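All of the numbers you see were taken from the coordinates with simple rules; none came from a lab. From a predicted model like this one, the values you see are computed outputs, not experimental measurements. Cβ atoms are built from the backbone, for glycine too; each structure is taken alone.
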Structure I
Amino acid sequence: MTSHWRIPPALPTLKLVGAVLLLVLAALFATDTVALAVAVVAAAVLVVWGFRDLLAPVRLAADETGLTVRTGFAGRRHIPWSAVERIAVDERSHAGVRSETLEIDTGDALHVFSKHDLGAPPEEVAAALNAAAKR
């Protein structure tokens, strides 16, 4: 049985809408070419980021053989269960904002996922992965 965790579908849409909104606002209110150029570059980054999320929405998958994680722009890496050294949730608080990330340590790499990457709370995903690793 394969389990997977993915970016919520609303996030790429928000990024693409944000890019369009940024361009519209820049066209209406930019007073010089530098401001317009910065807005165009920022919108381009949002478009690329949004399309990456559309092309590769699944960030983490687990099956009987191990984990598959996203690497780079849209690549994948399969990690056998024997190579996984630690699965943990890291909690941090800064300026009154609490954040949690799922960390998968393979010894040679640390794969970090946020709630927005997984579409689920990191604690739930960590529990599911730890249960799958024991099978």
Structure II
Amino acid sequence: MAKAGAAAAAFLLLAGVSPSGELEVNVEELRSDRGLLHVCVTRDERHFPDCAGDPAATKESFRVRDTRSVHFANLPSGQYAIAILHDENSNNQLDRFAGIPREGIGFSRNPRFSFGPPRFSSARFSLGNRGEVQSIRMRYFL
């Protein structure tokens, strides 16, 4: 049985296909049911936290009142980081006052941060073929 699993993994690697996994992201501590949640999943620290210009990033937006979680399937195994914006007024941007976010933000692994977003390395987690669940607490500063 173990030989069959090893043979399948070897075949995938030889075929150029990396094993894939599923990711479930649960959003916690939202302050309201208004607006949208924008979820960015990236493997590239140069495009963290907003995924701007990252062609390999996975993004999803959904209404807060409809769901508190999102599921991503068939993601290649590897290192990822997630950033979430609670866009309460649905204008598709992070509103700020004097540089401080007026809307909620959250990151995988719930790292501590104060001035600016956390580093990619603080939010990074491994996704394997068994899948991963990330529960992200939203933070509000104003």
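Computing helix-only ellipticity at 222 nm (-39500 (n - 2.57) for each DSSP H run of 4 or more, over all residues; to 500) gives -14500 for which of I, II? Only structure I yields this read-out.
Hey, relative contact order in percent (Cα under 8 Å, 6 or more apart) derived from one of I, II reads 24; which structure? Considering all the candidates, the number was obtained from I. Highest-scoring entry among I, II, by distance in nm of label points 7 Å out along Cα→Cβ at positions 34 and 66, is I. In this comparison of I, II, the computed figure 22, 18, 9 for semi-axes √(5λ) of the Cα gyration tensor in Å, for residues 58-121 alone is attributed to II.
Compare distance in nm of label points 7 Å out along Cα→Cβ at positions 26 and 114 across structures I, II and report the one with the greatest value.
When distance in nm of label points 7 Å out along Cα→Cβ at positions 26 and 114 is calculated for I, II, structure II comes out on top.
Please state which of the structures I, II yields 36, 16, 13 when semi-axes √(5λ) of the Cα gyration tensor in Å is computed from it. Structure of origin is I.
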